Structure 1
Amino acid sequence: MTVFDLANVAYRYPGAADLALRPVDLSIKAGQFWALCGPNGSGKSTLLRCLTAQLTPVSGTVSFAGKPLVSWSAQARAQQLAVVRQNNQAKPALTVREVVALGRTPYRHFWQAITLADREAVDAALRQCDLVALADRPFLALSGGQQQRVWLALALAQTPSVIILDEPTTFLDIHYQLDLLKRLKALTQRGVTVIAVLHDLNQVLQFADTVALLAAGTLMATGTPEEVLNAKRVGQLFQVEANRVQDPAGQSALIFH
């Protein structure tokens, strides 16, 4: 099953002379971990914003679940697509549980009290992200890695079919990076589609099912990490010397010089 179909999708920022995203054709399959990769300024975040309807392409169409993305109401879209952004903010007075409960907003009107279904979804999200013991703690009292788990729990509380993340491992130490990526990978085993902008190519090799590699606004290649992230292509694109090796566990890894 395909969740996103992009046909001839391009985007130019207002006032810019060049396209930030050149015409892209792409089909994103359900239940996979998709990584968007490429050098800085390659169009990764622009593509992501087209998938979330934050940007409207200047040409082409983005379809979600077989319908044009623009035909989905904001509420219906939020029930299916959860977005974890780089610069999330929570009010200082909110507890962890209260932040996670914001994920239920697409399911009720602002004057409605939280329902049993809402509470169950919040509790399930807290359990999935190992946050039950922290549920009543102030959000701002948590470490950066714990806060990132809260944002993921908020997304899970939406009970979405797709979770989209823009550089989710930025500013996290390696322990929290791996913890988050393992949680995202586990979600795909339950049929959730994960689409994330990632910079660490070795983590992409370890966790992603499919890679979309961009450069200068152009989609250069799509496929499995093994297919796309070969040493020659990576070296040329990132202007480094690269070698592919296998670690003791038989996992492919890239070494840069």
Structure 2
Amino acid sequence: MPYQIIFSDIDGTLLNHQRELSEHTKNTIKELNHLPFVLISARMPAAMRHLQKDLDIEHQPIICYNGGLILVDNEPVSSTEIPVDLMHRLSEFNSGIDCHLSLYHNDEWYVPQKDRWADREENNTKVTPEVMSNADVIKKWRNEGKGAHKIMAMGSEEQIDQIRDFLTKEFPNELHLYRSKPTYLEIAHKRISKFTAISHLLENHFNLKPEESVAFGDNYNDVEMIKGVGMGVAVANARKEVLEVANLVTGHGKEDGVAAGLKKLFKTSED
């Protein structure tokens, strides 16, 4: 079956050592402009749009927050949020350990203070957060009828262990906890994943089947996506769990691995 659409993770998969799109990757993707190329990431929308612009795919949907928010023509078509009551419980627990909690809703990103964690994420994503205490953000969002598309806990391994253990005990069926590194814990709603978001877009926007799709990924949160599409491609630096379920393994993500995979699958001429 010929593949009709391409989905790609960003961090660890699509960007080079400078956390940018290489010219080779950009040119390879642009050569396939007859196919939709959709970015899918744990990032917020503002941290993805500059990459869309670089690839000339600003007209395409984007899947943000690991599937928690899907935008088509810059408008939400699917939004799954962590409720403010749960956020309040976490904030109260965290007051005793003082782990950094970043709170995200669509293009809003709030940090409790500008610290090394906020600075690192700002450098990685090229987005500047607003400073506001977790308690004040929760109060604000409660009044606005909002929840969080993502909570990012950043701190020492011990702090992250405590946050994980608290959430696992108190909310075993409500949250998805994804530890991207020992000092990072991404917290999202249990109902969503990258593959649920892909399925939503394929059915409601593109009228395509999962088996007509290609997806590139590298990390734990990509496993379901890589398993679910017709051609799941792991970059060479992917986690073992991703490599085990991939249909194809391409080059290293930071060394144009996505471009190499696209050339193999679609016989592009870009060198």
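Out of 1, 2, which one gives 1.4 for distance in nm of label points 7 Å out along Cα→Cβ at positions 46 and 166 as computed from the coordinates?
Details: 1: 1.4; 2: 2.6.
Clearly, the read-out refers to 1.
Given a computed value of 1.47 for Cα Rg over 2.2 N^0.38 Å, for residues 30-101 alone, which structure among 1, 2 does it belong to?
Numbers: 1: 1.34; 2: 1.47.
Only one of 1, 2 returns 1.47 for Cα Rg over 2.2 N^0.38 Å, for residues 30-101 alone, namely 2.
All of the numbers you see were taken from the coordinates with simple rules; none came from a lab. Every value quoted in this text rests on a predicted model; they were computed, and no experiment measured them. Cβ atoms are built from the backbone, for glycine too; each structure is taken alone.
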